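These are the structures, in structure tokens.
Where a number appears in this text, it was derived from the coordinates with a stated rule and is not lab data. These numbers come from a predicted model, not from an experiment. Cβ atoms are built from the backbone, for glycine too; each structure is taken alone.
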Structure P
Amino acid sequence: MRFVDLSMPLDDVVPVDPPFLRPKIEYKDHIGGLKDMYNMYGILPEQLPDGQGLAAETVTITTHAGTHVDAPWHYHPTMNHGEKAWTIDEVPLDWFFRPGVKLDLRHLPSGTLVMPEDIDAALEAIDYTLKPFDIVLMNTVAADAYGRDDYVDTGIGFGRAATLHLTNQGVRVVGTDAWGWDLPIPVNRANFEATGDPSIVWEGHKAGADVAYCQIEKLQHLDSLPSHGFTVACFPAKVRGASAGWTRAVAIFED
């Protein structure tokens, strides 16, 4: 089998989150780890091979840092019209190992609100009909912004109509290479300020109150995938009661 890593590194260097959400990573090398070795085992540096301890990292992080899976609890306290929303440790694992479908939407300019007809056109272009539980991955203009300061503010958005268009066909996991599933925050905020309509804020996320689904955000390397014919493995970290979990998302191809 062949594997393609769809995840971005979890780091505190590349600006893939607003400043207040970026992880902080403290790296401790093998010399720095000598004190820990002594505290645990009472062993001295000269008693260790080459006088080296163990390397380790201390991370201060949100569950929405790096490539991660959002749970229904992130969107709203209820799902499926009234049922308590699942946290990430409650979502069925079989959702996260399913056939993958990639839709190439890079022709849509940053700031575009994707409509159901855009999704249908992308599916028609690859001659594919969605099946229940397909994992649908969106390749967008945000991919080229990775590593730039404007990455967070670059991308297209999947609002209520587009999200329900997918979930009503049985799709339960979607993904994007952008910072978020909805429109970039500056665009969404400007639209809200211009219209005064609160329903357009986070409208894709909030569609999870109607039909439960999960979304993977901040994917990478979608341009290296075919439109279909691969499996996606994207099991989220099991964080008790959490609204999201980090994932090492992978596309798997049978040889």
Structure Q
Amino acid sequence: MKRDVWKAWKTYNMIEDGDKVMVCLSGGKDSYTMLDMLLHYQKESDIEFSIVAVNLDQKQPGFPEEILPNYLSNLGVEFKIVEKDTYSIVVEKTLPGQTMCSLCSRLRRGNLYTMAKDLGATKIALGHHRDDALETFFMNLFNGAKLETMPAKYKTDNGEHIVIRPLIFCKEQEIEVYAEGRRFPIIPCTLCGSQENMMRKKVKKMIKEWDEEFPGRSTSVFNAMKNVKPSHLLDSTLYNFDALIG
């Protein structure tokens, strides 16, 4: 796990000296693990950077507000809890049969970007892992007609923030084992996580079945996303086919 995080860190130059990293903490296994990894390398690497953990309290019914402040206080980590009732907006705007993820994600992202600016954060760290990237790739392929996935590092559309995904090389199953061993106080998602008709769940099931029948297939696909040959695809904006003159 630590090796995969460090490999991603060095491959994409995720964190540099002097960075202030805003770690987006949801209370799920992925974000807890990400914070743990960054705290480890804050101590063990020769890179000097600061960490501030941020949670967006979306006012979901039954959300245990005390868990994250207690956990972070005990760790001695600087943190900020942002209270925004995006839950009511998502429930009101989502039509029957539709999934809540897209709207929820947009609202959450906007609030987190605002908080990053207020805090003076130079990097925003999200807890997406290898399986998230694979699922997003196939969702875009099947439903969006494009070859695209979650980037390991990118600049926001307005150019104000750099977003990183330190767990991008980590398998979800390994994160689950790590989180269980660390006994993180997991907070379950009662919004999008409870929707059974989500396309992401269907794609996850497809990938799992592929790996059961053809071991290593998902690894092969993930490695292919790091080994792109534009001249062997059909996008004329990425490769100058006009320059190929007989």
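Laid out as a table, the results:
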{"read-out": "Structure with the greatest value (metric relative contact order in percent (Cα under 8 Å, 6 or more apart), set P, Q)", "value": "P"}
{"read-out": "Answer label among P, Q for the case where helix-only ellipticity at 222 nm (-39500 (n - 2.57) for each DSSP H run of 4 or more, over all residues; to 500), calculated from the coordinates, equals -4500", "value": "P"}
{"read-out": "For 3.5 (distance in nm of label points 7 Å out along Cα→Cβ at positions 32 and 176, calculated) the corresponding structure among P, Q", "value": "P"}
{"read-out": "Of the structures P, Q, the one that 4.6 was derived from, the read-out being distance in nm of label points 7 Å out along Cα→Cβ at positions 48 and 224", "value": "Q"}
